[in-house]
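Before anything else, here is the set of structures, which you'll find just below.
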Structure 1
């Protein structure tokens, strides 16, 4: 079996309600990851793309966050309504969804202007 072309990591971090940094899966139901898995299956893409739950991606203020590898494309504020567009545009079409991209100067930057201190 050939290796996957894409790995979609969906942050599943949970924090207590009202935490200043927020979290990517406040209900703890993994609904976003489930939506990616269902959409990949429905489109017959399970052989080329895999949706996995990740631990904290440390981009909490931009959440819910998703990162697609091997491209290293980071998405923020991803909702259930964005899943089909990400799969259609990025996974099958090769073009990242611009409106959801995290700014390069925010990723893994402790001084990101959006970041709230723990």
Structure 2
């Protein structure tokens, strides 16, 4: 998240949202893991990743998302994403992340799928 700040929001019962802004690269690891820790403070059943303000993500960034997926699975949580551009949706499909991460157009759709709306 180069020169950007990650935001973490409580999204009601059982869900937390991580707002991703800027770039997701290897340099983002510390910030993303801190945000994930903050999101987990309330022990939500679902973590939602907001990609609406994503500028760029490379293969290292995809690797970080896989790390988040492993961590959510270990904690018996579900991982959702929303706000992906068509380009990044295709990357999720090519890497098969779309099979493990629920992908939605809007925050409202993702919250509904997570049972938190």
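Thinking of 1, 2, which structure, once helix-only ellipticity at 222 nm (-39500 (n - 2.57) for each DSSP H run of 4 or more, over all residues; to 500) is computed, gives back -3000? Of the options listed, only 1 reproduces it.
Match the computed value 17 of percent of Cα pairs over 26 Å apart to one of the structures 1, 2, and report its label. Going label by label, the one that fits is 1.
Across the set 1, 2, relative contact order in percent (Cα under 8 Å, 6 or more apart) reaches its highest value in structure 1.
Here, each number is a calculation from the coordinates, and none is a lab measurement. If you're wondering where the values come from, they're calculated on a predicted model, not measured in any experiment.
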